[in-house]
1. Tell me which structure, out of P, Q, gives 4.6 once mean projected area of the Cα convex hull in nm² is calculated.
2. A value of 1.1 was computed for distance in nm of label points 7 Å out along Cα→Cβ at positions 18 and 50; which of P, Q is the source structure?
3. Looking just at distance in nm of label points 7 Å out along Cα→Cβ at positions 10 and 34, which of the labels P, Q belongs to the structure with the highest value?
4. Could you tell me which structure in P, Q was used to calculate relative contact order in percent (Cα under 8 Å, 6 or more apart) as 46?
5. Say we calculate distance in nm of label points 7 Å out along Cα→Cβ at positions 26 and 42 for every structure; which of P, Q gives the highest result?
Structure P
Amino acid sequence: MDPYSIIKYPLSTEKSIRLMESENKLVFVVNKKSTKKEIRKAIEEMFKVEIEDVNTFVNADGEKRAYIKFSAKNPAIDIATQMGLM
């Protein structure tokens, strides 16, 4: 499956910025049918990074979010800068 059909877009809310700074995490809105393994693989392919953990959450509107925790050698802020969020 194409990584760009799994990952829709990054979220840049106050909470996601706080998570990026304190826990080295980024939040993405993802395809509702995608699994944690697919999300992990897509992010690793897109940004050439190592991922420690993937957590998903479906909100009341039916939007699925993936909380991606990056390894210590891949700061989330660098990836956010690469995407143009910072």
Structure Q
Amino acid sequence: MIVKRVRVKNESGLDSRPAAIIVRKASSYQSKFSIIREGFRVNGKSIIGVMTLVAEPGLELTLEFNGTDEEQAAADIVAFFENGFQE
């Protein structure tokens, strides 16, 4: 399992566009992917789950990756957060 802490860096927060991209990216990997906000855990492959986080700018989130391709999934999705949701 890989656990990473990331911060929401864009001005709009984790709104529908970046949420959809995160779900698309996560769904391309076999590993399980969870996003945790203050103890509340959601499936990172579920658009509904990701949208329920209501992650505003500056918020710190924990990402968990678990599976055969967890390293690739973590690198891809963490980079997306670090780049302010720019692909």
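1. Only structure Q yields this read-out.
2. Only one of P, Q returns 1.1 for distance in nm of label points 7 Å out along Cα→Cβ at positions 18 and 50, namely Q.
3. Largest one: structure Q.
4. This figure was derived from Q.
5. Top value of distance in nm of label points 7 Å out along Cα→Cβ at positions 26 and 42, among P, Q, belongs to structure P.
Just so you know, all these numbers are worked out from the coordinates, no wet-lab data involved. All values reported here derive from a predicted model rather than from experimental measurement. Cβ atoms are built from the backbone, for glycine too; each structure is taken alone.
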